[in-house]
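Take a look at the structures below.
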Structure 1
Amino acid sequence: MIKTRRDFLHMMGASGAATALSRLATGYTTTPHKEDGRRYQFAQIDVFSSHRLQGNPLAVFPDARGLSDTEMQDLARETNLQETTFVFPRDPAIEQQKGIKVRIFVPNEEIPFGGHPTLGTAMVLRNRDLAKGTPAESLNEISLDLQVGKIPVAFRSDEQGNVFGEMHQVDPVFGPVHDHAKVAEVLDLKPGDLAPDWPIQTVSTGLQFAIVPIKELRVLQALNLDQKKVSAYLDRQNPQCSFYFVTRDTQDPNVGLRSRSIFQGSEDPATGSAAGCTASWMVRYGIAPPGKTVHILQGVEIHRPSHIYVHADKDGDKIINVRVGGNAVEILEGEVRL
């Protein structure tokens, strides 16, 4: 199974999901609709933002029972979003023990984990439970059963009164350290454009990312990658990974890091899985102290600002308690007829 985000980002076209999902919501089809066909409700939610039309959009099917693997893959292509999630309700006793079963699809593959799909799905499920009359105090935490294991998402109100969700990612696995000069060459940058005191290292909390520290914001903003060269380099890595670019030159005292995730001409508005890797990397190398929350701002360059809040703890030499959080707001809902 593909475990890198770059393997599917290039599958995304420039078109958004709203048009595709609006067609679904209105029952648009190229063949006569059968009124006795199966119907599935969905919601679209903007993740890592408290403002609609910002953050990273996600489509969620809160009850996907009866959908085949092929249908889920086809629906992920139909939404044309980076990820679409499918929830499979089970007996409450099983969900209490193992979490709520969720599968995550990108347009061409099922993946084991994703940051914004985890947060967004948990938020949609919480919203549905609240609408059914479930007391908010009993919804302080929702656990999802993903391929990487049980991932709890805790909820609270932030200083603005918005609901804030925070996922507890699995403990990080640290992989190879990359050569600064070689990476600079691959990125068509000068060696001095990269922060020399910070390692470029592959880290995983479910998906593999090589964290690339860049000295200045202007360089981060101006990244213009030779995608063939980048792909050729990353394909040779073991394990294969994606680049995640960060800089501490944020020019904003309220933001700890600016970041970008780019591959094959597509850019990710928010990469929660990479943010967890970055939190682990920062604590391991003393870039951020254990337990300190760091505000990561991503997606500015593509007009989808996303606010990701991360922290991690340290137990001896081990990095633990990796947390990634943010807001999310629903923007669209509808019905799919199959």
Structure 2
Amino acid sequence: MGRLQTIDALRGVAALFVLLGHAATFFDLQHIPRFWLAVDLFFLISGYVLAAVYEPRFREGLTAAAFMKARFLRLYPLYLVGLSLGMVSAIAALAVKRGDLTSGEFVIAALTGLLMLPSPTWTADDSLFPLNFPAWSLFFELIANLALALLWQRLTTSVLLLIILVSAGAMLAYGDPGAGEAWSSIVGGFPRVGFSFFMGVLLQRHRPQKHGPGWLPWLAATGLAAILWLRNLPGGTLADFATVFLVFPAILWLVAEREPKLGRIAQTLGAMSYPLYVIHAPLISIITRGIVFFGGKPEPMAPWLGLATVLSLCGFALLLDRLYDRRMRAEIQRRLE
């Protein structure tokens, strides 16, 4: 399977909106309306790509243990960078006695974080991963990955449709399309990843034929940006569910196998997406705490603080991909062989 550059573009746009959503105050914006739906797109894309890459390998004898080792190798080096930055931010807050965690809670969060497990600290913000809260999606991602590895032979079209329908029903019953990142909503995270991840697997098995370079992928990426930005959609929460259940799968099925013009830009967006996702929250926390601890506020510095933050974090993410992540994974792989 060749590199799907359109998926790179979609992932990059989604990651940028997650960054913008969490840095909204740096632009003096109240919020980015629907940026958090990007996580559902990440789950959907993950199911699509992993099914394409690994189901043939499962048929050739790849074990679940080997698959999960490969997934940890892919995710953990950059995850560790994000966790380390979160630890720096928390230690600085503890040092000036203005942190959200006590010393004991910090130690627990660090130890469980090193294992990519939720922290049982139940802090004020209720986060599963208080040192780097976006890591909650990686936790659910690995659960879905394990389910794929263990059950792939039984995942017929009928079974996939059943999982998707049951997950959609559970999401509607739970009533919160953004569930999963906190202890108070952890139950809602399971059907959330279940729907999108296995919808991605299903779409991959029934994917259309490949198409040559065109502009439709960039039109889809622009549409994705509009969807994540739109305010006050009719239906409110129902519109969010419709986006996850219908719009995202339609976009992916329509353009995943199409090559975009300006493919190198798409590849750059894809290379940036995962490192940006795992480093942005702790770095935003460090910047915010640095400003606040010295008696300032981010809002008066907008939008220049926001522009500088976005450009700096995107550049740092690309450097991490090229100078750290690729080399680190290659070195770990070499030592494991």
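Bear in mind that the values in this text are calculations on the coordinates, not laboratory data. Small disclaimer: the values here were computed from a predicted structure and weren't measured. Cβ atoms are built from the backbone, for glycine too; each structure is taken alone.
Overview of results
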item	result
When FRET efficiency 1/(1 + (r/R0)^6) of positions 66 and 218 (r between Cβ atoms, R0 = 41 Å, to 0.05) is computed for each of 1, 2, the largest belongs to	2
Comparison of 1, 2 by relative contact order in percent (Cα under 8 Å, 6 or more apart) - largest value held by	2
Winner on FRET efficiency 1/(1 + (r/R0)^6) of positions 194 and 290 (r between Cβ atoms, R0 = 35 Å, to 0.05) once structures 1, 2 are ranked, highest first	1
Test item: helix-only ellipticity at 222 nm (-39500 (n - 2.57) for each DSSP H run of 4 or more, over all residues; to 500) calculated as -7000, pick one of 1, 2	1
Origin of the derived value 2.2 (distance in nm of label points 7 Å out along Cα→Cβ at positions 114 and 202; candidates 1, 2)	1
Mean count of other Cβ atoms within 10 Å over residues 50-57 - structure with the largest value, from 1, 2	1
